[in-house]
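There are structures below to look over.
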Structure 1
Amino acid sequence: MQKKTGRRVAALIVGLGLVAASCGGDDSSTDTTAASDTTAAASTSNGELAGMKGTTPLVELSQEFKDRLLEVDPALTDYSYAAETYDSVTVIALAVEKAQDDGIAYANEINGITRDGEKCTDFATCAALIKEGKDVDYDGVSGPLEFSGNGEPLKASYGVLQFGADNRLDDSLTTYIEAAAPADADVAPIPAEGDRKGDGVLTIGSILPQTGSLAFLGPPEFAGFDLAIKDINAAGGVLGKDVVGIKGDSGDATTDTASKTVDAQLSQNVDAIIGAASSGVSLTVIDKITAAGVVQFSPANTSKKLSDYADKGLYFRSAPSDIVQGAVLAEVIKGDGASNVAIIARNDAYGTGLAEDLAKNLEAGGAKVVVTKIYDEKATAFDAEVDEIKAAGPDAVAIIGFDETSKILATMVEKGVGPKAIKVYGCDGNMGNALGENFDAGK
């Protein structure tokens, strides 16, 4: 979750081959409504989430960029993955300019746009350099990117976020930590497979969460999508024509919304699809997208399962793998003095993968993982899992989940193992103001 303000801490580079890694969605009567408002206010004033920390891929955005996002969507309250979405669209546009083709050939230019060339930080400047025949190295609003051959960033910045006494993220407590993947993550480029032809008009679709368990990520991602296309077209477009953007819902992994959206967008001859936000959702549609010879570019997927997926050289992401986040979160937890840690994670590619990397880094750093509970992401009650966590006697709990995290926290508070009792940590899937809002509303 992107914060509006914050203070920067010294950069620490994560060597993931080493132990010492650093920190990476009723009607009621008037009386019932009034009672609900009173309950919510009481919950907020109790500050049950105060002190809960978590990590998310994050850079300290400039006020100018945030102001421009707000011009696109004045209702924005958070900026999660807005920068990554903006950069995903921009990199695609620059790759098409480089290839002079919106067909499949441009996929082979994407990784190179982010490294080993002349530095540039916006579409207009980079596109001008490309027209001069120069190689470019686009450093975007989300960071230096520097993609490996498998289409994912080798460098990342993480925000360490913290809830305040009002059960909302306290901007003044946000810190930032730079991290890098290990040297062996820099694999050779994977050539694009296929022969899809372009039509001279770059058309970019999207499968981003308007509904489902990550719906809180939708508004900033759509704002980043719209702003990037606006900036590209203001600079002359791509191949001399305006870029066309098509927005669509991804839902979550419990629905077939993403599949239906992909079908609709492929029928509209999109050249790329931005999304999904959820790794689990991307895994349900990646084969359909890449089989069509279309680039899939996620701003928020972090599952390491996607690092070596058989994607025909057509899948990319601007968010770092959870191999990095596991090390970052472990360092934050250890840095706070925790030595006996419980992990509770959702049973999907994101949850189990991050839980594995977190546990490995905690134990490598001398902490003990006293229990790991993998829960059904469709569950509505978590008493059994929390009882087992409490019985293990941890001094810290890491929750790897989406919007169901509010229910887990409510159960933890009820059973005396909430953030007021022991250290509690979250991650990019749950660290947002929506978590505090859902907790206060009893959702």
Structure 2
Amino acid sequence: MIDALPLILFLLIFILILFGFPVAFTLGGVSVLFGLFVFDVDFFYLLSLRVYGTMTNYVLIAVPLFIYMGIMLEKSGLAESLLETMALLFGKFRGGLAIAVVVVGAMLAASTGIVGATVVTMGLISLPTMLKRGYSPELATGTIASAGTLGQIIPPSVVLVLLGSVLNVSVGDLFTAALIPGLALVGCYLLYVVGMAYFRPQQAPPMPTEEIARFREGNMAGQVIKAFVLPFLLIVAVLGSIFAGIASPTEAAAVGAFGASVLTIVQGKFTLPVLKEVMRETTHLTCMVFIILVGATAFALVFRGLEGDRYLVSLIESANLSPMAFLAIVMIAVFIAGFFIDFIEIIFIIVPVVAPIFSRMGIDLIWIGILLALNLQTSFLSPPFGFSLFYLKGVAPPQITTAHLYRGIVPYIIIQLVFLTVIILFPEVVTVLLD
């Protein structure tokens, strides 16, 4: 019975979260009560030291800075400018608008990393235009929702920062390792869109020639340069400084936050009310992440105090599971959990439990981090509780139904799962830039 206590704690917390209890207080509260039942009060003197250690973690400073950068860029109007310019460049091709959405999603991912803001912005701007031009609702919604989640895997990504902290690996190495998989996934999305436009041209028609001609009237070259150069400079400043070894991810996040403010000033959108709103939203999201992290710290302390990690290792050894079999179980569990709970909760509940086992098995934790990030990205898309679907449904025109969203996202989920399988079978895709 004593050996089963860690498993009981884990299942109890998971069930309470599924019933809708607040994640942070469920994690922290149940863990503390459970610990008091098993240990004495003196055991929890360690908790304050653990929480203090978490709050003074230099790497985690990057979280509020990247969040600020993403929200500030959302207010700058940069996304609208990018989408209009991409529509202008690709609109004459079949599937051109969908290609533009994927490319813009990738660029916004590399300059913001905030999924909700990207999906809402592209949904408001692109979806009505795509429907008006005769795109099928399924292709339009699926493309927007999936392109909006690229911020989960393309650096700089808040997900990778949190995974680096929990897995205790270099966030800079995670950013480097995620670059090729992120760009390859963008390529897979583009291939699907081009294939759909070729085999089912009625679902992705080109824009009318006269409308493109009207778009191109005036200073088109200046518009293209302004739309591309500004976000490109920000991407180079943030990622370039990390990959060149000039700055740590935390320092690069500060550069990104400052750069986003400068771009907003250049766009003429920087005002005191905008700054207040950005700071308010940044504080709100940061507090949400860190209070969950405090709860997760209490959970980890009690779980390891109950020797839960040793119990799991002995359980796996007695079951004679190979490293790949255990990896498959974890990937399936994370994928299913993504149907019901947020990526932050998965990172702070499941990953700390399995990370020591992966480490003991001799598996590269950088590779595991990229696999988990791709898997968590899929959870953003998976019905019935995919957060990207909720974001898009909230801004979609009335004629777009939930069924349209579900049918449209299925091909992209299949692409994600196939791509995840390829990364598992060929880990050198992740490690090539690290060698």
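Each value in this text was obtained by applying a stated rule to the coordinates, not by laboratory testing. Everything quoted here is computed from the prediction, not taken from an experiment. Cβ atoms are built from the backbone, for glycine too; each structure is taken alone.
Of structures 1, 2, which gives -11000 when helix-only ellipticity at 222 nm (-39500 (n - 2.57) for each DSSP H run of 4 or more, over all residues; to 500) is computed from the coordinates?
1
Of the structures labelled 1, 2, which one yields 0.65 when FRET efficiency 1/(1 + (r/R0)^6) of positions 62 and 142 (r between Cβ atoms, R0 = 35 Å, to 0.05) is computed from its coordinates?
It was calculated from structure 2.
May I pose another question? Thinking of 1, 2, which structure, once Cα Rg over 2.2 N^0.38 Å is computed, gives back 0.96?
Of the structures listed, the value fits 1.
Thinking only about distance in nm of label points 7 Å out along Cα→Cβ at positions 86 and 390, which of 1, 2 has the largest value?
1
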